[in-house]
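K.L.:
Following this line, the structures themselves.
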Structure I
Amino acid sequence: MRSAHTEHRLPNGLTIIAEIDPGAHTMAAGYFIRTGGRDEPTHLMGVSHFLEHMMFKGSASIGSQEVNRRFDAIGAEHNAFTTIDMTAYHAHTLPDHQARAISLLSDLLRPALRSEDFAEERKVILEEIAMYDDNPFWPLFERASEAFHAGNPLGHRVLGTPESIQAMEVGSMREYFKARYSPDNTVLALAGKVDFDAAIRTAEAELGAIQPQSPHNKRATPVHGRQEFTINSTKATRHYMLGLAPGPSVHDMDRYAYMVLCQILSDSDSGRLHWALVEPGLADNADVSFDMHDDCGVVLISATCDPGASAKVESILLHELDRVVDGVSDDELSSVRAKVTTMVTLAGERPSGRMRRLGGNWARGVPYQSLTEELQHIESVTPADVRRVAQRFPLAPWVTGRTRPLPA
C-alpha cells in the first residue's frame, strides 16, 4: 500500500494534492470545499446542502440529465456530500478517464444556478427534511446538537429547517456560492493510479481563470451547553436516548486513543456495551462514537430499547461508561486495536477511500500523514493512554435527550 504524496498550488489558490499508487487499477478525484453548515448565516441554514443539489442541475452549457449521462459514459462512480465542516464532489473511475473525470467535476463547480431549477429543487429539499423528521432519531439528534453547541453554528442543521429553506432566495445562494466556493478555499484530492502533471494541466485549464475571493474562514469558538429534555413522539415505537459530551478534535493526538476507547465500548461483536445490553436483549443497540472538527470533538452516546426497559438500560449504560475509567486489560486492548487498524486500513484500501481521507483532512487543516503513520499511532495506544483519555474526556453527557412513544 505504498504511495507517493505530492501537491501543487495554482496561482489562484486552488490546491491539488495526491497519493499516487502506480500499482492501482483505478483512480479517484474529488473537489473538497472548506464550507459547510457551520459557515452559514442562520437565516441561510441549509444553503451548502441545497447548493450540493443545485450543482448537479448543470452549468450554463449542459442540463442535469447530461451531467449524469457524461459520468455514466466513463463508467464513473460519482457522488457528493455535505457536512457541518465541508462539501465535496467526487468520482472514482479508470485511469484512462482521469482527464474527463476531473473536467466533469470541474464543470459542477461552474453551476448555472437557474431560478427554475432552484424552485424545483426546493421541493426536493423540503421532502428530504420531512423524510428525516419521520425517523425519531433525527429530531432528537438535531435538538441535542443545538443544545450542546449553545448557539454556535456547529449546531446548525445541515439540511436546514423548513423555515430557512422556504425563505431562501436564489440570489442569496449565488452570493454564498461566489464567496465560499473560491479556488483558494478548495482542494482537488486525487488517489490511485494518477498522472499528476496531467491532472494539474486539466485543473488549470478548467478552473485556473476563476479569481480567488479570499473567503473569511474564521469560525466561532466552540461553546458547550448543558441540558436534559424529552420528546414525546407519535412516530416512535421505541425509546431513544442520546447523550453528547466534549471529545478530542481532529488535531488532538489523543484522537487515536479515543478511537480505541470507543471501539472497546461499542464493537458490534465484542464491545462492552454489546455484552451488557445487546446480547442480553435489553437494548436494540448501544453505541459510543465521536465526531471530530478542526477545533473540537463531540462524543455521541446512544441506545434504543423497549420503553419499559429504558430506566434499566440507561443505568447499565452509564455504569459501563464509568467503569472504563478503571482501565482495560492488555488482551482486550490488543484485540480492539487490531480491529481499529483493520477498519482504518480497509477504508484506505480503495483509491476512493484515500481520496476522501486526503480531501477531508485538508478541509479541516490537518497536515498530511500517510496511512502507515496513522496506523502506527493506533498500534502504539497503551492501556494507560485509554485510561488517560477517558479521564480527560469523561463519558458523562452534558446534554441528554430522550424520545419516547405516545399513542398515535
Structure II
Amino acid sequence: MSTDTGLPADASSVESRRQRAIDALGLGVPLEQRRDERFDRITRLARTVFRTPLASITVLDGECAWFPSAQGFEPAVTPRDDVFCDRTHRVGEVTVVPDATRDPHYAHLPIVADGGIRFYAGAPLRDPLGNVVGTFCLFDTAPRTLDAEELQTLEDLAAWAQQELVGSSEMMRASRVQTAMLPAIPIEHRGWHVEGICLPALSVGGDLFDFQLTNGIVHIGLGDVMGKGTGAALIGAGVRAAVRSTHPAVVAGADLGSTTYRVARTLQSDLDRGGSFVTLFQCAIDVEDGSVRYVDAGAGLCVIVRADDSVERLVSEDRPIGILDDDTWTEHRTRLDPGDRMLVFSDGLFDLLEDQREWWREVGRLVADHHDPAGTLAAVRHLATSRLNLDDVTAVVVHRSSEDVR
C-alpha cells in the first residue's frame, strides 16, 4: 500500500507501455458514455460495503480520465491532472489518502478544494502483462482510513472489476475481429441474392459462414465447431481459412468431396489436440443454370423452398470433420430454379424450433413467409432473441429471383 510514494525512475517508459495497453484493449475514451451493468454492480456493492458516497472505475487515456462506472456522481471526461487516480496509476499500488486536504499531492485537486472530498482509496487494475489500465476507487467527504480487513475487501472487489474490465475488452475486440471475418456485403448478381447472419451465444462463437462469387460460381460454406466461446472461435477461424483455400479449386469445378477432404486433413491434428469436431455444409452454385453441387459433413440443416412453396430437405449420411481420420465425403447435386429459395443454418437455430422431429416444415414456413432475404434473416434473428439462444445461431439464405435476369 502507498500513502506517499515517489514516482518510478522509468516513469516515461511505464506510461508509454500503459497507454499502449489502453489502446490495445480498446479502453480509450468512448464517443458516448453508456452504463454497463457488469461494472455498475461492483461499484454499487462497494458503496454499500464501505458506506462511501462515491465509488468508481476510472481509466486514463492520454491526458483524460473517464469512468466506465460511477456511483454518486455523473461521469464525465475529466482532465487527467484533476483526478486522484493519476497518481495511483503511476505508483501501481493500492493508494489510501486518509485526508486529502492534508496531502500536498491531492489538496489542490478540484474534487478536494471545491468538491469536498477528503478520503480516497484506489486499487490499480492490470492487464495480463501487468500494465495498469484502470483504477477501482472509493471516495468520502469525511476523513477516514481502512483497516486490514477492509483493504482485503477493496482488493477483492478490484480483482473482480479487473476481470470484468480487461476480460470484457478482450472479448469485445475478439468479437469485432470475428465479425470482420464475415462477408462484408451480400451477393447480388443477376437475380441472385446471398446473405448471412451469425449470432454468437457469447461474445464470440464457433459458428462461421462465408460466401464468394467468382467466374459465375457462388461458393458458400457454413460450419459449426463443437462448443462455444473463445476456443471454438479459434478453431472456427482455422476452418474458415481452410475452406477459403479451396475456393479456386471449387470455382474450377473440383469435386466438393475432394476439397472437403483437403479441409479435413488440414484441420485434423488441431481438432485431435482440441478434442473437437466440425459440422460443415458447402455448396457451389452456378448462377448461369442454377445447378448446385453440395457436401454436407454432419450438418443436415438445409432446406430448399421451391417457387410453389413446397419444401425439400437436403440430406447426407456423411459424418462431421474430425470424427475419424479416414472419413471421406460425397458430392451431391440439386438445382435452384427461378423463384427458389435455400436456407442453410447451424443447430443453434434447430434448438429453438417447436417441432424438432419434422423441423424442415417449420423452417420451410419461415422461408416461405418472407420473399426477401433480409426478411428471412430478420425472422431468424427474432426467433433467436425471443426464445433466448443458448447456442450460436448462424444462417445463410440464397434467393433466386422468379424472373430470369440476364
Structure III
Amino acid sequence: MAKTIRRVLVGLGSLLIAAACWLPLSHFFFQPRMTDYVAAHGIPAKARQLAARQLEIWSDPGLKAQELARMRSSNAEWDFMSRTFFVLALANMGFRDPAAKSRYLAIIDTILDETLKLEKEKGLYHFLMDYAKSGSFKSSAKRSLFQDGEIALMLGMRRLLEEKEAYKPLLHERVEQMLSCMRESPVLCGESYPDEGWMFCNSVALAAIRIADLLDHEDHSEFFAQWISTAQKRLTDPKTGLLISSFLFDGTHGDGPEGSSIWMTAHCLQLIDPAFAEDQYRRAKKELAGRFLGFGYAREWPKSWPGQMDVDSGPVIPLFEISAGSSGLAFVAAGAFGDREYLKSLLTSLNFGGFPILQKNRLRYAASNPVGDAVLLYALVLGPAWDEINKRMEDRK
C-alpha cells in the first residue's frame, strides 16, 4: 500500500511539474501571425476568409434563412446586429479594396433594402426582444433608437463609400427622428426599449449623425458637446469613471459599466470627442481587460459593480468571469485604438477556444455565430471609414 501511495504521489507530482512547465508556454501554440489579421492597407488574409463566409450566407437564400433563424431563436437583436456589423465591415473593405467595391456595394444594398422592408412590413418589434411589448415608450415618437441608430449608421456608411441618391432622404429622416427623441430626454438619450436607454445605441446614433452631417453639410457639433457634458455629469459611474450601460428615460441609472456596451461606445465616440473616447477605452481596459498565461479576455462588469449576466454577456467562464460578449466587442475597441498587444492576446484566446473552421477558404468559428463573426470581421478591417470621415471633416474646416 505504501509503495502504491508513493507511486501515486510521484505521478501527481510529475503531472504538476509538467503542468507548471507547459501551461505558461501553451499560449505560444495559439499565438496568431498578426499579418494574417491586421494590415495597414488591403484586406488581411483572415479577414478575407471571414468575409467569404459572410458573403456566402448573404448569397445563398437557404443558408441565410437557416443562420438568421438560428440567431433569432436566441435573440432577435442578433439578426439585426449581424447586418449592421457586416455592412460596417463591407464599407471598410470597399475602402481597402477599391477593385471589389462594386461587389461590396451590391451586398450592402441587399442588406439595407431587406432590413428596411422587414421594418416596414413587420413593424417595430421584429428586431427587438419580446419584453419590448411589455411597456410604453416615453418619447412622443414611440421609436427604438437601437433600430434607428443602426439603420442610420448603415445608410451613412453606404453613402460614405459611394453616394446613392435614394438613400439621402432616408438618412435625413432617420437622423431627424433620432435627434427629436434624444432631445426629449433630460439626458439627451433616446430609448432602445420602453423607458430604457442604452449607451451602446446612443453612441451608435451619435456616430450616424456625425456621418450624416458630413454627407449632407449639416452641423450638430453643439448637440454633441451638450451630449458629452451631460453624459459625463449624469451617466457616468463615480467609482470607475466609465459611462454606464443603461438608464431610464429621465436619466435614472440602470446597469453600471458593461463590457458588451463600453467597448463599442468608446469606438463610436472617436467621431464625437476623440480625447473622451480614448479616456473611456483606457478606463475600460483597466477595469475589464484581463490576461492569463498569454490569453487575453474581457469581463462583462468591473469588480466594483456586481452586475447580472444577460443574453448580451454570452457564456461566462467562472473564476475569471470571462464574458463572450464583452471579449468579442473588445476586439473592436482594441483594433480601433491601435492596441496591438491586447488584440494579439484576444486573438490567441480565439484561436484556442473559438474553434475555427476553415472550409473552401471560408472561415467561421464554432463557438460563435454570424453576428460574432461579423463583429470580428469588422474589428479586423475597421479604420479606413473613420479615417475618411475625419479627413473630410478636417477638409471642411
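Coordinate-derived values only; no laboratory data. On a predicted model such as this, the values are computed, not experimentally measured, just so you know. Cβ atoms are built from the backbone, for glycine too; each structure is taken alone.
K.L.:
Going by distance in nm of label points 7 Å out along Cα→Cβ at positions 49 and 361, which of structures I, II, III comes out largest?
P.N.:
For this comparison of distance in nm of label points 7 Å out along Cα→Cβ at positions 49 and 361, the top structure is II.
K.L.:
Rank structures I, II, III by distance in nm of label points 7 Å out along Cα→Cβ at positions 249 and 281 and report only the one at the top, that is, the highest.
P.N.:
That would be structure I.
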